[in-house]
1. Please compute distance in nm of label points 7 Å out along Cα→Cβ at positions 65 and 153 for structures 1, 2 and give me the label with the greatest value.
2. On distance in nm of label points 7 Å out along Cα→Cβ at positions 169 and 201, which of the structures labelled 1, 2 is highest?
3. Quick one: relative contact order in percent (Cα under 8 Å, 6 or more apart) came out at 24 when computed from one of 1, 2, so which one is it?
4. Could you figure out which one of 1, 2 the value 1.3 for distance in nm of label points 7 Å out along Cα→Cβ at positions 129 and 161 was computed from?
5. Of structures 1, 2, which gives 13.1 when mean count of other Cβ atoms within 10 Å over residues 25-32 is computed from the coordinates?
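Values quoted throughout were computed directly from the atomic coordinates according to the rules given, and no laboratory measurement underlies them. Since this is a predicted model, take the numbers as computed values, not measurements. Cβ atoms are built from the backbone, for glycine too; each structure is taken alone.
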Structure 1
Amino acid sequence: MKVAIVGCGNMGMAFAKSFLQYDLVKKDDLLLIEKSTDRSEALKAEKAGVVVDTIGPRVADYDLIILSVKPQDFNGVHEALRAAVQPRQIVLSIMAGIPIATIQEKLNHRLVIRAMPNTPAMLGMGITGFTAAKEVDMNHLRRVENLINATGRSIFLEDESMLDAVTALSGSGPAYFYYIVKAMVEAGKQMGFEDAVSTLLVKQTMLGAFHLINTADKSLDELIKAVASKGGTTEAALKRFEEGALSDTLVAGIKAAQVRATELSKA
């Protein structure tokens, strides 16, 4: 498959590097379109693909066009892309908040897939929710899914509106995790650890806990109970969390992210 990527920031390059790593796309078949001169020169030095700074007629030679510009920059590229895109091509958007119908209208093009990855895709450990216009057939959908899975795992959603929930839960999710880690590191510092020691303790704890979630044949409640013995230290912490409604606050925050994602998609 020949792939053109419009916008080669962190996420666009996460996709590009994963395609190359798993030999899903050849370098000569990967077109990287990046308007930033500095970024474009850096990509040329990396020899990650064929690098250009504008959308031109050559885009028509590619099977898949990935839109990975910032949502606010879409209006600056859609006219040039509209002039170049061909009816047979698939457009995959990883722009947050812009619905399929809007992309179809702006590009005058029907074959659109919309996806929401998250930043661990840069390590090949992402999770991406995706959906597609009704005009996209199963063969095209599977080929694109195979490419997406090079960045981690994926889940197909029949209902496009659920991408707002994906944005809130997994798209923004890494920031929630970092927020909790930061709070735990701060607690360690307040208890007397140097920053480096507290950070090491928390990072390794989180890493080990993640692997237990993935490998232990236990529910999350069972895993919590395995640590929280009656009258012990963990129970004291969990009781304080409950008194402060920590769980409710986290759920409310994630739902607020979903509401904002919906607002942006209608803007």
Structure 2
Amino acid sequence: MREYLKFYIDGQWVEPVALKTLDVINPANEEVAGKIALGAEADVDKAVKAARKAFATWSQTTREERLDVMQRVLAEYQKRFGDLANAVTEEMGAPASLAQRAQVPAGMGHLATAIGILKDFKFEEDRGTTMIVKEPIGVCSFITPWNWPLNQIMCKVAPALATGCTMVLKPSEVAPFTGQIFAEIMHEAGVPAGVFNMVHGDGLGVGVPLSTHPEVDMVSFTGSTRAGIEVAKNAAPTVKRVHQELGGKSPNIVLDDDVFAKSVAGGVRQIMTNSG
């Protein structure tokens, strides 16, 4: 059984300020698959301060320096492919085949895409007599869901790394194993201390402090509409940038010139593929 009772802050595995734990249930068999520590405001504060300190230097790195770090992360990710697939199966009940052919490759794909874009991305652009300069936002807090854990982590982390931002990640507390392994990957890849930080926890204990902390410049949240409304409210007093992907399912529109039975079957297949 997995036991993850430390957070990744400022390049080190650190004990929670006050230890409180949560059992992680494998929904496929409804058995306890592991245990994590639940963070609180004090843990978030340590992580955000580490990210703020690291931003001073990471934001000034060159394109080539960031590419080198990201390519090392990709190499470590590939080494841990099997570990990540097993973790996805345990934490969200995904069949092994789905974890191996979709869940883990999705995260890897986001990182590879960010690397490719960064190679030629124009951070400065002349438009007539005006120069547009694209700069890193600052410290970003990332709150990710259970259903595509690696996909959602990497589609936030990869662009942040590429653009010189620093970050604090809160993986879903019901699917935290891949987040833990991803933090190990970042450590092994030699990502500079404080650039990437991770604190396990629930919405109230960690999500709220991440969306209210005055030293956080942007919060990116994927989850329910209800929680997204609270994130936006919490971010408003400090005028953070807010990025959200909220709940609800895609409408399925079948036109009258289509094959009805085939279209319905295809829609069900698209929605239900991510089983777990």
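1. For this comparison of distance in nm of label points 7 Å out along Cα→Cβ at positions 65 and 153, the top structure is 1.
2. 1
3. Considering all the candidates, the number was obtained from 2.
4. So the calculation was done on 1.
5. 2
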